[in-house]
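Some structures are shown below for you to check.
Please treat every number below as a calculation from the coordinates, not as lab data. The model shown is predicted, which means the values in this text are computed figures rather than measured ones. Cβ atoms are built from the backbone, for glycine too; each structure is taken alone.
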Structure I
Amino acid sequence: MPRNPGITDERIIDMYISGMPFKEMVPIIGLSDRAIRNVLYKHGVKMNREQSSGRPRKNKVNEDFFKTWTYQMAWVLGLFITDGHVNEQIHSVSLSQKDEEVLRKVANYMDADYVLAPFGKTMITPTLVINSKEIKDDLGRLGIKPNKSLTVPFPKVPEKYLPCFVRGVIDGDGWVQKTGYVMNVTTGSLQFAEGLFSVFQSWNLRSEITITITNKGNSIYRVWVKGKHNLPRLAKIIYKNANDNYIKRKKYNMIQHLK
């Protein structure tokens, strides 16, 4: 029985780690449950008895986390809207970050089990996996849905929590020049780019949007803040209620010209 087109070992592992039971994996993958087990054994993935019997694996998580705005929730939302993934087939969401310390903080804030997807040929970035229909639905309500990269809106964030949300966005898809003169956030969504640009303008920062067309014809938008005086001003806004939830090197690059 050949597997369905586009189904790699890494995708099979991702489905399993996400909590999908074997009876749901079989028609998607195109392999028998025995063949799926062989793939997992080959990569050293530990088997879960409940999941093998057809019941999805459950992870501990505070399912009310995205229902109430807090400084921590706004920061985590900024990370999910940039580096998050919502599984279309099962009730699972994930967050990828090169800095694993960030994932540990997110799991701690969400009272979630620290479950990472296994590494493979295509999975090389640490990825936190959370299995919860409630979390998935709440993220959808906030605009984070499957295949979001080109269509994600800029969410309606209360003004009080907007700086923390923007800090999460910058920690996710932001780049801050080492010399501290420019910063940009990259997105495939024009709606999100325009929303972020509007926020920077409301903060009286020197900002602009540039567009790059990929080889596949897709538009990539970059929202910039420029100037050695503007980056420290941005830093004063977004790190005001940061506590310890930020990426240190990005903050350092941003504040180096602060007088």
Structure II
Amino acid sequence: MGIRAIERVLEVLVELNRQPFSTIAGLHAATGLPKPTLVRILRTLEEQGYVDNDPRLGGYQVTAQVVSLSGGFHKDPMVVEAGRPWAVALTRNHQWPISIALYDRDSVAVRFSTIPDSAISPFHRTVNMRLPILTRGLGLAYFAFAPLEEQQLILSILRESDDPENKLARSPDILNRLVEEIRSQGYAMRAANVEPRNSNTIAVPIFNTEERVAASLGLTYFRSAFPTIELATAKYVPLLRQASREITIDLRRLSAAARQGVE
């Protein structure tokens, strides 16, 4: 039998990691924990250095100290290992943050981000943030290029959701047209009607050695930096697609090296 107090702290930490910043009301809605309990947990985490309460953002956010909690975990998914240097290089050359996301049941989860390398990131942090599949660039870039049977499995999960960002799962005609458009142009973007509206994400699929989509690669920028979306996509889509191709090549190399190591 688990220790409920520890379970509650972990619930709060997981939820804090999913958002750039969190409020007491938001944490209460997400975890179901009483607000007085949340206040005590957050105060303790703040005292221990794992959480900041930033009045400028109007909420709580995890600090860099949470990285120490993953010190014993050393194995990244191979696609993240292959994609990391290309993501870092894109940010160094073009400043905007780059993310790599993997499919995770009813969402895509950001598993790597170059936000620490970007001086102009729209977000404070995104690693471990779970993003809706059908309204976010990183989610759509994965979904649109997934095999039909995987798409159907994902949709069967999303149709049971009450999240407004999953309602497109119940509109097959609209969704099919969107998927066709994404596959034709080779990239996806965040839906215009979801927050935050001051930024946008352009994302492309990353394919594995069997030419199946393995992850998505996205660049996030402030909308105000470009007069039109077309100018942003014209500049960054070719760079993202080239990086995706190079990541697949590196995946083949890493996979071959892993096989040789086993042999």
> If FRET efficiency 1/(1 + (r/R0)^6) of positions 112 and 216 (r between Cβ atoms, R0 = 35 Å, to 0.05) comes out at 0.50 when worked out from the coordinates, which of I, II was used?
Replying inline: I
> helix-only ellipticity at 222 nm (-39500 (n - 2.57) for each DSSP H run of 4 or more, over all residues; to 500) was computed and gave -15000; which structure, I, II, did it come from?
Replying inline: II
>> Given 19.8, 67 as the derived value for Rg and Dmax of the Cα atoms in Å, which of the supplied structures I, II does it correspond to?
In response: I
> log10 I(q)/I(0) by the Debye sum over Cα atoms at q = 0.14, 0.19, 0.23, 0.27 Å⁻¹, for residues 128-207 alone was computed and gave -0.54, -0.95, -1.28, -1.51; which structure, I, II, did it come from?
Replying inline: I
